[in-house]
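Bear in mind these aren't lab numbers, they're just calculated from the coordinates by the rules spelled out. Keep in mind the model is a prediction, meaning the values are calculated, not measured. Cβ atoms are built from the backbone, for glycine too; each structure is taken alone.
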Structure P
């Protein structure tokens, strides 16, 4: 695919470029140049790690980075860029898309485990990035041990631990359906969005996949 990519925003099929996103969220901030550089670094890392990624909405990510303040924008951006390399196609983890991070599925699952402590932590906050870095290392260890859920994979095979297809056509159909129904934890195309974790998003995704005929045979 070509970047930026597609958007899940209502009424818009193409995702905004870094320059468009910065113009939307920065509004003369002294960290404008720093934000632009950070987003470009993240985008380049994601494009290298997930060459088959489909949707790429970064308005909320940009807004959250900007709130970190001058100096911290670069630091946080660099860590998020590092996550792309950790989870992507050039590693043993070999996930296919950045969607579960960008649209909040990973984050919602994490918050739901300890909601009293984590309920106020956003999907791009340092505490959650800490978790994602640790989880990546845990997955590497599971894969090295040929875990039942996360086994080592033959060269060239992408990883799908879910009970539904994540082939590009299926992924596009399912995410568009979930976005239209308001069933994404993070509406990443909206810089003013309020991420939600207080619904069974993982189960709802499985249910919608089944309704769309995307379930994999058991």
Structure Q
């Protein structure tokens, strides 16, 4: 089981807050496959401020709820994935152009599986506006479904949790609008390549995880 999953290049697609990051973290921990998140890469660049020009540019787009331009995203991402044989991509690609750039970069050793996390807009808004993040370690909590042991304090760092700018309701609505316009066409792109599987991501975390493992092992439910 571990060998099979280790030898895959996987893409997780879905709206912000659909659970892609949570599931990627679980899969990465259990099967030793690298979890690569453009969001994490961007937040690291913004936090360190290095390189400054790139950090300033990314910060402007992220805080406004807009997608970061393809050339900036790809430059940041490829510096990471070029060192990996297998991985889970979380948050990339976000449009057809990015998907084509990725295919070209990977050449013949392309993506093996694409899993789409299907969640309603109403559920996404509820999830994201109730999300809290540790500013120190980046760990994410939810005031309804994944509460910290101590009220509003990170279990690991004991630091007060915050609401990220991109989890505020105005930004969430903008992100969903942009997502539908730019990212949804990717479903047809990967469906035509016979790589896409859609799962109901409104289910419990453990049930969603089981569905993902079934897909990656069997790929028998499109």
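In terms of relative contact order in percent (Cα under 8 Å, 6 or more apart), the structure with the greatest value among P, Q is Q. Supply the structure label, taken from P, Q, corresponding to FRET efficiency 1/(1 + (r/R0)^6) of positions 29 and 109 (r between Cβ atoms, R0 = 30 Å, to 0.05) with the calculated value 0.40. For FRET efficiency 1/(1 + (r/R0)^6) of positions 29 and 109 (r between Cβ atoms, R0 = 30 Å, to 0.05), the value 0.40 is produced by structure P. Quick check: 55 is what I get for volume of the Cα convex hull per residue in Å³, for residues 125-164 alone, calculated from one of P, Q. Which structure matches? Matching structure: Q.
Can you tell which of P, Q yields 45, 40, 31 when Cα extents along the principal axes in Å is derived from it? Don't skip to the end; give the middle numbers.
Values: P: 53, 40, 38; Q: 45, 40, 31.
The structure behind it is Q.
Structures P, Q were compared on volume of the Cα convex hull per residue in Å³, for residues 93-148 alone, and the highest value belongs to Q.
Tell me which of P, Q gives 0.75 when you compute FRET efficiency 1/(1 + (r/R0)^6) of positions 61 and 205 (r between Cβ atoms, R0 = 25 Å, to 0.05). Source structure: P. If mean count of other Cβ atoms within 10 Å over residues 45-52 is computed to be 18.8, which of P, Q is the source? Clearly, the read-out refers to P.
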